[in-house]
Structure I
Amino acid sequence: MDNDQVIQSNFNPKFLYLLRHSDAENNSSDGRDFSRKLSRFGKQKARDFCSKNSSELRIDMVLCSMANRTRETVNLLDLKTTEVLLYNSLYLAEKELILSEIEKVPNNVNKLLVVGHNNGLSNLASYLTGRNLLLSTCEMVEIQLETKEWTLIGQETGVLIRNFF
């Protein structure tokens, strides 16, 4: 076996999952967008998403916006993860900021879920895959990244594997 074969057999690609929060109420009690909670429909949509997809989701780490609706979405998914990290910086973040948070993830994490908002998540998915993607509420994409390090991801370095609804 030559060196190229050894490298290939030891290579574990990274998987990035981008999930837009579920459907939210139009207003919050304090009038702030950040405080909006999931609507009754959004809660049911997240539960349905979980029942359809939970057996397939094996996530190592979650990065989640601190907004109420994103945290509620993660809680309703009942993901079996080792770690959920909450970030104020991911609230309504654009793709560049989301990418900078992903680049800080330890390389022993192979399956990363980011739960956040549009337009940042859709723009990031499009940037990484070279496809025009627009995530609806409680929609998730799985992107395979052919790299060993989160710091090496960039434009068109990923392949869209599938969409989860």
Structure II
Amino acid sequence: MRMFIQLVTLGFGLVGQMALADHHSAFDQMKQMAGSWEGTLTRSTGEVVETRSNFRLISDGNTMVETLIEDGVEMLTTYSEQDGALKVTHYCSLGTEPEFKVASNTAGSVDLQLVADSGLHAEHHNFVASMNYDLSNIAAGSVVVSNTAMNGGTLESGRAVIRRVK
């Protein structure tokens, strides 16, 4: 009986560890962004602007806050987990607060898409529609962040190459 209890306890421990290993994959990838970043953002309009981001872990490591400055305009993005999935909310200079979920998460890339029930509509609102973090060169201190946004009924895109400065 004692041996059975030890085996059951060991089994639950292993299952718990496996669940934890898989539970945070997209959020853990994003946590690698902690620190300060600078670079340039090239918009689909051809405009090139400076961009700076500072990512900080708060709430005992359960939430990450990004303060983003694009072309002198400050915005805020939060990254956390809800029911085991990465939840991202972007407080945008376009005047909306789109929420995102993970569309795909592979080693070196986190792809985010607007949640289906966002209430945002291209014909009525300006909003960021998708974001992608290419983290494949993060060890070398470089990340590519791409996005799409609806602006005045037109789909625009941007691609920022940022480098870690702290």
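Out of I, II, which has the highest value for mean count of other Cβ atoms within 10 Å over residues 66-73? Could you put the intermediate results ahead of the total?
Values: I: 21.8; II: 14.8.
Sorting by mean count of other Cβ atoms within 10 Å over residues 66-73 in descending order puts I first.
Determine which structure produced the value 11.2, 29 for Rg and Dmax of the Cα atoms in Å, for residues 74-121 alone, calculated from the coordinates; the candidates are I, II. Please list the in-between numbers first.
Working: I: 11.2, 29; II: 11.3, 33.
It was calculated from structure I.
Ranked on mean count of other Cβ atoms within 10 Å over residues 50-57, which label among I, II comes first with the largest value?
Numbers: I: 12.6; II: 16.6.
Between I, II, the highest calculated value is found for II.
Comparing I, II, where is relative contact order in percent (Cα under 8 Å, 6 or more apart) highest? Spell out each step's value before the answer.
Details: I: 30; II: 19.
Answer by largest value of relative contact order in percent (Cα under 8 Å, 6 or more apart): I.
Comparing volume of the Cα convex hull per residue in Å³, for residues 26-89 alone across I, II, which is largest?
Working: I: 76; II: 97.
When volume of the Cα convex hull per residue in Å³, for residues 26-89 alone is calculated for I, II, structure II comes out on top.
Kindly point out which one of I, II the value -8500 was derived from, the read-out being helix-only ellipticity at 222 nm (-39500 (n - 2.57) for each DSSP H run of 4 or more, over all residues; to 500). Present the calculation step by step, with values, prior to reporting the outcome.
On the way: I: -8500; II: -5500.
So the calculation was done on I.
I, II: which one has Cα Rg over 2.2 N^0.38 Å, as calculated, at 1.05?
Numbers: I: 1.05; II: 1.22.
Only one of I, II returns 1.05 for Cα Rg over 2.2 N^0.38 Å, namely I.
Read the figures in this text as sums done on the coordinates, not as results from a lab. Every value quoted in this text rests on a predicted model; they were computed, and no experiment measured them. Cβ atoms are built from the backbone, for glycine too; each structure is taken alone.
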